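Below: a set of structures, written as C-alpha cells.
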Structure P
C-alpha cells in the first residue's frame, strides 16, 4: 500500500484544451478516494495520469513518497480496473486472473495459490474454468477485480467499473467493492459520474468541474456544507433547491415570503444585494404535520403544488415559481451541465409517503430555516461557509471555476482503515 500525492497537476492537449487545471490532492495510505463529476470534468484523465497512461503537462505525482512522472505504467505497481472489464475472451477465468503473474514469470505454485485465494475472496471458485462469455456482468467485473488483487499492487484504480451493469447489479457490486476495500485495506482511487456511488463508497470525495477541483471532503460534509452552487447541485438526488432572494434590512425577500435566517447563516453575507438560498428537498415538509415545538424555527408558506410523484416509501411535490431572468438563465446553464431537470425554477419538496397534499392546488408548506445555505449568484460561493464561527474542516467558500482552498493543504487526514 502507499499514499498518492498530486501536486499542481495540469493536462493540456495539443489543441490547447486544458483537461485538468492545477489539481492538488493527498490520498492517504489505505484511503478510499472518489473522483466524481459530470462527463468531461477531467476525472478519468486524472486517474490515467496517476497510472501513467496519460502524460502530465506539468506538476508532480508521488506514490509512496516517490516521484513517478517519468515511470512507465508497469513500473508504478498499480492495478487498474476498467469500465469494459478488459478480459481475454479466449482465456479461462483462472488464466484471466493469473495473466499479470504469467507476465511477471511467477512460479506456477505461487500463481495457483494467489489466484485461488483471490477467487475465494470474490466467490469465483466455481467459475475458474469458465470463459468470460459464459459469465454475468457482475462475475466479469469480479474477474477483473481478481486480476487486480493478485498483483499485490500499491493501489487499486477503478475507472467507472459499474457503468455497464444494470441498476440492481450496480447496488450489489457497490457493496462488494466496499467490503473488499475494507478487508484488504488498500489505497483505492475510484472514478465515477454517479453521485450515489460517490456518497456510498468513499472515505472522501473529490468533486471536479471542467478540470478544476471544487471540493474535497467526506460524503457527509459535501452534502451538509457544499462549497459552491456546483457542488450543491451535483451532490444529492433530487439536488438542492436554489431560491432567488433579495437582501433586505430584516433578512431576505423570496417568491414565497420574507425570510430571516439565524445569524450564523448570514455572517458571510457582506454587502450582497441578491443571493440564492439553497435548501434540500427534505428540509421542507407538509406544514400540517410539523411539530408545533419546532414550527416557529422555520417558514410556513402557501404555494401551488403542480405535480406530486408518489414512490411508495416517499413522495415529491413540485412547486413552480417565477425568478429573475438572469437567475433563471444561470440555473438553466447549471442544469444542462449537471444533466439534471430538477434545477429549473421550481421547488422539489420531499414529503412523507403518508402525506395527502392536493395535486394541482394550493398547499401549506414549511421550510426549516436552520438548514438553509446562502450562495453568491456571481461567484457561486457558499456564503454560509464564510461565517467566522464556521466549523473547522468544513472547507472554504469558493467560486464555480476555482476553489483555492480545495487543494491538498486543506484536506483533512484520511481515516484509518482496519
Structure Q
C-alpha cells in the first residue's frame, strides 16, 4: 500500500510520481480512503509542480477506471463523440449530432449543464417538452441502433473519482491546471468508448482559456492523452472572441440550432459545425464529405433526424411539428455610440450578464429562465452607423443598469477586422 503522505511529500518536492502512485490518488478519491484535505493537497501540488504527459495519462486512466466503461464501439462500430471547452452561444452539439447521424455516422454524447458564463447542452434540450435525457449503456446502445444518435446527461456511475476531484478544484484554486483539466475531460469522454472523439477547443475572451498559447497546449494534451489511451482523437481551435451565431440563451439557441438543421443557420455556426463533423468522421473511418453534410442541411434531413431522435427520448411530437420558443418579453436594444467598425466584444461579460438576468446558474442546481436571451446583430469587423442596433436583450423585467452594462461590452473603433473562425486543426 502506498501511503498518501508519501505521495504528497514527493509531489510537493517536484518529483515525478509513478503510475501506481497517481492511480492510488484516483482510487482514494473514488473509494473515500483519501480525505478532502489530502486530495486538496494533491491538487495544489499538481497545479504548482505540474504533471508531465505520463502522469497526466495515469491520472486520466485512474479516474476512468474508477467507474463504468461502456465500450460503445464494440456494439456500434465507428461511433463518434465530441467535446467543447465551452463558450457563449456555443450550440454546436445540438447541430452536430443530428447532422452526422443523418449522414450515417453514429454519435453518442454525454453532455452537461451550464455553470459560470457558458450554458449547457442539457439545459438547452430541456426546452423541448417531454425530453428524457437520462440513460444507461443499454438505453444508449438501443438509441444508436434505432436512430444513429444518443445524447444525454453524464451518469453518476461514470468517473466517480473525477466527480470528487472536480468539486475540490474550484475551492482549491486549481481549476486552470491544464493536466487536471485534461484528466477531468477525458475520464468522462473516454468512458463511453467511442471510436473517435473531436475536441472543439475555444480561444478568445469568451472562452474558458482566453490565451491562444494555453488553448493550444490544452488541445495537444487532450489529443495526445486520448491517443495514448487508445482512442482516435483530434482537436480544432475555434474563435470565441464574440458569441457563436446570433443568439445566446437556452430557448433562443435551440431555435437557432433548428434553423441551422433546416439549412438556415448563421455562417459562423455552420462553418464550425461542418469542420468538426468532417474531422471526427474522418477519424472514425467514415467516408463522409463536406458536400454530403451540406446536402443533409439543405434538404432538411438533419432536421428530420433531430425529430426522430427527440421523439425516441420522450419529446412531444406536436411541439416538434410546431416549435414554440417563449422568449422573455422585455426587449432592450443596444445601439452603437458612434460610427465605425465593431472592434471588440466583451464576450465573457455578456455571458455573465445573462446569468445575472436569470439565464444561467450561479451555483449547481440553481433555477434557469430559458427565455432570457440576447440577439447579436453586428459582427466583429462589420461597419456600423451611429445609433445602429448592435444587439437586443430579452429580459424578464426591465433593468436599465444591466442594459447599460451590456451596451458597454461592445466597442466601435475606426478600424477592425473579422477574426478567423477556424484557427488550427490538431
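Quick check: 39, 29, 19 is what I get for Cα extents along the principal axes in Å, for residues 186-265 alone, calculated from one of P, Q. Which structure matches?
Of the structures listed, the value fits Q.
Comparing structures P, Q by mean count of other Cβ atoms within 10 Å over residues 42-49, which one has the largest value?
P
Additional query: Looking at structures P, Q, which one was mean projected area of the Cα convex hull in nm², for residues 26-145 alone calculated from, given that it came out as 10.2?
Structure of origin is Q.
Of the structures labelled P, Q, which one yields 0.50 when FRET efficiency 1/(1 + (r/R0)^6) of positions 90 and 154 (r between Cβ atoms, R0 = 30 Å, to 0.05) is computed from its coordinates? Numbers along the way, then the final one.
Working: P: 0.50; Q: 0.95.
Answer by label: P.
Out of P, Q, which structure matches 1.10 when Cα Rg over 2.2 N^0.38 Å is calculated?
Values: P: 1.10; Q: 0.99.
Checking each candidate, the match is P.
Hey, helix-only ellipticity at 222 nm (-39500 (n - 2.57) for each DSSP H run of 4 or more, over all residues; to 500) derived from one of P, Q reads -13500; which structure?
The value was obtained from structure Q.
Read-outs throughout are calculated quantities, based only on the coordinates presented, and are distinct from any laboratory measurement. Keep in mind it's a predicted model, so treat the numbers as computed, not measured. Cβ atoms are built from the backbone, for glycine too; each structure is taken alone.
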